Structures are given as structure tokens and as C-alpha cells.
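Next come the structures, one after another.
Laboratory data are not the source of any read-out in this text; all were calculated from the coordinates shown. Quick caveat: nothing in here was measured; it's all calculated off a predicted structure. Cβ atoms are built from the backbone, for glycine too; each structure is taken alone.
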Structure P
Amino acid sequence: MLLLDRQGAKDDAFAAIGENGERAAGKAPIVPLAALDAELAAAKGAPVGVLVENSVKTTDVEPYFSKVALIAIRFPSATDGRGFSLARQLRQRGFTGLLRASGPLFSDQFPQALACGFDEVEIPDANAARQPVEQWLAARDRITLAYQRHNGLGDSIVERRRARQGEKNV
């Protein structure tokens, strides 16, 4: 798996717990939502991540905002955009930790992921082989303005227009 943020490829400080309970040394665990309460109790304050399906309700995750360091949203396919909506909702409800998109996304979706509030994207090796890091970073730089409010690009087009109109009326 390749992990990318706004700067490019990065090392992963988290790792999913294996099917047999094996853990990666030196990495914080990522567990499914159903196992989160038990993992938080065992972690005793150490960082924990949670993997949620893109169909989960925000109200199911909201009680854990202050308890988890990472929420990873699983994208079952690149054509299932519910994870983008979920990310936006989690940010709007106040989640400030790391937000990760996990699944077979395309580089063209990277700007949208960042705009929706994702900090990083984890893609399978097959996708990384077809679309190297440079392609993801080029996609990130193609979109510099957006009509909707978002994370990371500054004011939206609408906000910029309103500000200019306010300057003219002064």
C-alpha cells in the first residue's frame, strides 16, 4: 500500500491489526469500528486508529472523535463516492485528527479527497503501479480554486467574489 499526503509519499505510523491479531512493531493499530472499544481500553492512551466503512453513520463515529488519532474510511471502489461525503460530515462535526481515504482511488480524485477533508490517501499497490506519486501530485496541483468550501485551498470562488464586491461597495 502507498500512503500519500499533500507533500507526496509518506511512512505510515499506523498498521491494521492482522486477522490473527498480529501487530506491526512500532506502529499504532487500526481496528474496525466493532473492535474499537476493546482496543481503546487496552491501549491506555496510546494512539489508535479506526477503519470505518463508507456507509457508516457519522453519529456512530462521533463519540470517538477525542479518543482516536486516525479515522480511515474504506472505499470499496473508485466509483463509490460515499466516503467523500462521510469525510466532509466528520470534519463538519468537529473531527480534527488524521482522516485517511483507503482504497482503489484514482489520482484525479486526490484534489477532491483533500477538499473534503482527507489528510492522506492509502492506495493499493496495483493503483500505485499504474499511477506513480508524481501523477498524484500533478493532479493535486491542477485544481487551485473551487466553488464549494473545502479544506486546504483557501477561500472558495464565491467567497472571493463576495470579498471583491464588498471592496467595491466601500
Structure Q
Amino acid sequence: MSNLFNQISEEDYARGASDAKITLLEYGDYECPYSRMGYRFAQMLLRNYSDSLKFVFRNFPLRKKHPNAQLAAEAALCAGAQDRFWEMHDLLFEHNRTLSESRILDFAEDIGLDLYRFKVDLTTNEYAKRVTTDFRGGVRSGVDDTPAFFVNGERYSGELDYKQLKAFVDTFLN
């Protein structure tokens, strides 16, 4: 078990209670079916712990396994530059079996982004460095596959199972 190398900062996208007692961080890959399961678990935890949980997502695209993962990660950050990170994040996971550049452009239009700005940011790889920073921080934290969860900086090492993850989160409530 390893601890989180890069601590959570204002740069990270967070959802949930800002003054939360518990911070759940996921390193994920938008095209990974297991990260999609992790996405669902995070959503359930946010509902169950609405007053005491903050959720943070960082990109860990597994480029060799998932050819659209890097593009999707950059797209989420491009959307974030227009204050729509979470809307894009959700769409990417909800449709992660059919990701492509054209689908991602459709998502950008669906959530009301300035399409010209989005396309420029995406084609110039405006946020590629940020994705790389997330990825390297994950590697330094011992991440080698997705999803990888950290609760208050401590790595969750159990199975990809909601009940086990919830039990780990519960240990931080005391």
C-alpha cells in the first residue's frame, strides 16, 4: 500500500462537500470498463455520504489498452476550462464503450460548450501536460492500473467491490 504522492489542490476538480471529512480520489481512464465501475461506485458513495465526502478525479489514461483514453482525458479538461468538467466527465463514462473524437465533439455540443474554443484546445493539446502530470503523480503513488482509489491520501488496496470500498471509506468516519 502506498500513499498519495501529489496532494489534492485547488487545481483538482472536486465534487461533493467542500468541507468534507473524507476525500475520495480516483485515478481513472475514461475508456476502461473497470474505471466505469469505479465511476459508479464514486457516484453511490457521493449519494450515501453527501455531507461528509468530497470526490476528486485524476486522469490515468492507459494509452496502450485504450486508444481514446488520452483524447477523452484532455476533452474533460478542455470542458473544465469552460466550467463543464463534471458534465463531460459523466458523459465520457456513461458512453465509454463508444468513445471517438466525433462522439466527444457531440458531447461538447450537448453540454453547451463553445465548440470553437473546445476544438482549438483539443487539437492543440492544450491540456496534455496536465494529463501527464496526473499520470506521473499516479505512478509515484504506486498506481499501475485503473481505477485506483485513495481515501484521505491512503491507497485502497481491496477488490473492485462497492461494499469493500465503502467499508474502507467507513474507517475514516471515526
If you work out relative contact order in percent (Cα under 8 Å, 6 or more apart) for P, Q, which one comes out largest? Q
Answer label among P, Q for the case where mean count of other Cβ atoms within 10 Å over residues 20-27, calculated from the coordinates, equals 9.4: P
From the coordinates of one of P, Q, semi-axes √(5λ) of the Cα gyration tensor in Å came out at 31, 20, 13; that one is structure P
Test item: helix-only ellipticity at 222 nm (-39500 (n - 2.57) for each DSSP H run of 4 or more, over all residues; to 500) calculated as -14000, pick one of P, Q: Q
Figure out for me which of the structures P, Q the number 15, 47, 30, 7 belongs to, where P(r) over Cα pairs in 10 Å bins from 0, in percent, for residues 44-139 alone was derived from the coordinates. Q
